[in-house]
Structure P
């Protein structure tokens, strides 16, 4: 979907960050991954975009699409 409005939960030196795709700074920083992931999903839902959750190694662990999903398959 990548419209520049996608949001990411990623590790941060002070915990976990929520970051909009292409931004140089974190939108917010949280103590727990769960708090950051909830914020990421909320922002992605409002922006009708995608939410990505990275693990400590930087790999995508989970992904949610909100709004127009271009995939033709159910799921």
Structure Q
């Protein structure tokens, strides 16, 4: 008898459950990803997700500060 299958490890995500896309920058005001990145997140490799998560903080400056004041 084989051992029961282990559930997959959870996928790391920068999502903070604030899903509002800024029309000007095209970035989510919560996690700074694009809609395409959000949609493809589960298909990215672990390396791709890590690389992108390292880049996300620098994207904050692409959003006008008054818009971020509503969220964070």
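In table form, for the structure just shown:
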| item | result |
| --- | --- |
| With distance in nm of label points 7 Å out along Cα→Cβ at positions 24 and 56 derived as 3.1, matching label from P, Q | P |
| At a computed 1.9 (distance in nm of label points 7 Å out along Cα→Cβ at positions 8 and 64), which of P, Q | P |
| Structure responsible for -6500, with helix-only ellipticity at 222 nm (-39500 (n - 2.57) for each DSSP H run of 4 or more, over all residues; to 500) calculated and labels P, Q on offer | P |
| Label whose coordinates, when P(r) over Cα pairs in 10 Å bins from 0, in percent is calculated, return 18, 46, 22, 9, 5, 2 (choices P, Q) | Q |
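Every number in this text was worked out from the coordinates using simple rules, so none of it is lab data. Only a predicted model underlies this, so the values are computations on that prediction, with no experimental measurement involved. Cβ atoms are built from the backbone, for glycine too; each structure is taken alone.
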